[in-house]
1. Quick one: distance in nm of label points 7 Å out along Cα→Cβ at positions 247 and 311 came out at 1.0 when computed from one of 1, 2, so which one is it?
2. Where does the value -9000 come from, among 1, 2, when helix-only ellipticity at 222 nm (-39500 (n - 2.57) for each DSSP H run of 4 or more, over all residues; to 500) is the thing being computed?
3. Identify the structure, out of 1, 2, from whose coordinates P(r) over Cα pairs in 20 Å bins from 0, in percent was calculated to give 26, 53, 20, 1.
4. On distance in nm of label points 7 Å out along Cα→Cβ at positions 279 and 335, which of the structures labelled 1, 2 is highest?
5. Which of the displayed structures (1, 2) returns the greatest value of relative contact order in percent (Cα under 8 Å, 6 or more apart) on calculation?
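Values quoted throughout were computed directly from the atomic coordinates according to the rules given, and no laboratory measurement underlies them. Everything numeric in this text was worked out from a predicted model, so none of it was measured. Cβ atoms are built from the backbone, for glycine too; each structure is taken alone.
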Structure 1
Amino acid sequence: MNEFAYQNGLLMAEGVAVAELAARYGTPLYVYSRSHLQQQYRALREVMAPVNPLICYAVKANTNAAVIQTFASEGSGADVVSAGELYRARRAGVSAEKIVFAGVGKTASEIEYALRENILYFTVESEPELERISAVARKIGAVGRIAIRVNPDVDPKTHKYTSTGKKENKFGVDLERAMHAYELAASLPNLEITSIHMHLGSPIMTKDPYEEALHKVKPLCLELKKRFPTFRHIDIGGGLGIVYRPTDQAFDLAAFAAAVIPPLKDLGLTVSMEPGRFLVGNAGILVTRVEYIKDNPFKKFIVIDAAMNDLIRPALYEAYHEIKAVAATGETVFGDLVGPVCESGDFLAANRDLPDVKPGELLAVMSAGAYGYVMSSTYNSRGRAAEVMVQGDRHELVRAREAIEDVVRGEVLPAW
């Protein structure tokens, strides 16, 4: 996170003082570093160059148009899981032939939309989904290119809510059933078998789960190459982790590449991958202002204007985000960082040493670029935060703050 560093005691976002951004755009405020987005993408592209993968940015991690467009300008594709994400990707300039559509519950209308856009392929999660894609494609005279998502039963050693590659998870089909699913696909009209897909979960911090999963799916891939002439592609998913705590070790890209490139070369298939958090997680911070310092006999509470509706990861996953004072201080206090939402789960940090700040001062919640704004809500009728993108000494509002009128837009009082 070198793009968010102190200079002369002030936290900077690239070449702009975070305090200046807060004064200009208000708080709570998401701030994104465009340079970090570019650096992460280019580093991954470079280390994986021997297999020349199509990198499909996982749009669910951060759907802001400026973020998607940054990756599109680098040549990225997109991994989408809804018609809305497909629309966002196309609107931001991602070519349809670089878009893959995942998700366990695709509706007929979403499938038709994707077919008419002529996306690269669908990641298929079940046999009934194969039948639905076939039926929709036949109805409109299209061909649905498909990749069946296999579940290699590999433990990614992450939170149970973000683990997706174990046999008890809802995603994909198990290895034993996979060939049957491909045979079904071959028997259905208006489908083309092109690919195989796997995704293990997130965040994954070592190469080992990927290495194990590729070892497990390799025999199936070789058999698919023999049986289906159109089969030509493997999608190894995403899930590459990032540093959240100062003590975390960064994901070792070189070790990852050394582990996955040889088996991928042996397969002789074209390759895609779907990073999200790795590209955007440390490209963003959430800036918040201290409203009150509340003491009781048991604990100190720093009450801020950001809340669980702005960043739900700590409440949902017990996720850790480093907290920094925008004006550096060496002093700390022990307690909770809490918001104004009426829930006991409304905290961004709990039972931790926190910067010793006063009301009116600013804090930055680090590593908030992934699964931050996208998971936010208007709970308690709180408008969602604004978003700003920075590059060098330039900054621009890339999503306006929601006003109260925005929160109630679309509501109608019944005539009776």
Structure 2
Amino acid sequence: MLARRRAGAQREQGTVSDKQRFYYGWVIAFSSLVIMWVTNGITLAGLTVFDEDLLAFLASVEHSEGLRGALKFRDTITLLGSGLLAPLTGAIADRIGVRPLMVLGLLLLAVANFLYSQVVSLNQIYAIHLLIATCLASSGLVVNVMLVSKWFVRHRGLALGITVAGTSLGNAALPQLNAWLIAEFGWRTAFAYSAGIPLLLIPLVLFVMRERPQDLGLTAPGAADTGSLKPLATAGVAYRDALRSTNFWLLASIAMLTFYSILALLTHLFLHMRAQGFEPQVAASGLTVLFLLGLAGKLVSGWLADRFGRRRVFIGTLAVMCAGAWLLVSANPLSFWPSLVLVGGGWGGLYTLLQLLAADTFGLRDLGKILGSITVMDTFGGGMGPFLTGLMYDHYGNYTVPFTLIACLVTLALLLATRFRPPA
């Protein structure tokens, strides 16, 4: 009896101590946010601000005007390449840790930006995007999620939410910075300056980030309770059974359709706004609005799902995104900015709900394999979006048809969502 009381007192003291002492894992989570901010912001929305100048340059050297689809094929290389490399870099990270990979990825991103400042042909751009694909696989989402997951058992969802928020923040901020650099120094010098940003983060990886709590003599909060969580780790649907379920194919199809749509839109939004007469800085603000509303959608949708139910909020986010897509097709100047608000907010919420519904529906047993299979499909859709939208623009001379296709695909995703039936 006395031993039990002493053990209970020690546990109580440990709980109080944990609450009073700042846990270094939060430094890791916010450091990963910064890494995601830079790697995603530079390679996605931040890069689209250069498209107008790149197209003008390529038209002069390739002696052709219909190059929008050819230029956007670079995004297909990036997305498909990083998706295919992700399992390999994940296996390497398991063996040697994530920090060496992060340093490699940041170095490759710096080299890629510098090479962009010297580019003289379309084929060189494609080669550069092989480097960018390797960068995203080495220092992007997978390795950062792996790192943060090592540091948290309790509060893991919040920590990962902080980390993933870096993608929205980076894609909101980098277009503005790059638009200013281009206006001040020209596009080649702007690329050269951008090459220095990833290098600034290498000391953060080397001197601030650590692989695991044990490196600092710490224990992840909640790690002492993992014995009680073991049944959860083995509970759920087997991978092959998941592949036979209607819910899996509904989620995978919705992910593929909506990833095609959002990446097609965001990679062409700057060029579309410039064609509508917006100044470069204002066109860059369109990307900022899209991603800031995406960030808000990610943060709010989880709370709404807990309060009103996953399926209801899931359908609601798709309905919001669908309404925004059709407003964009209407080409009404008064509805342009509201359409970006709706698409961004709806997409951000949908991104969160896809992860939640997969975990709820299939459990933890083979969740990694299941999410990996869904990722293959959404990566394929996302990779095709920028390229096919560019080809359609080259054929029709405007974005009416490709943006109508986006609206139709989101509408189809909404209809599929009504067929989803979460487990009891």
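1. The structure behind it is 2.
2. Only one of 1, 2 returns -9000 for helix-only ellipticity at 222 nm (-39500 (n - 2.57) for each DSSP H run of 4 or more, over all residues; to 500), namely 1.
3. Corresponding structure: 1.
4. Once distance in nm of label points 7 Å out along Cα→Cβ at positions 279 and 335 is worked out for each structure, 1 has the highest.
5. Between 1, 2, the highest calculated value is found for 2.
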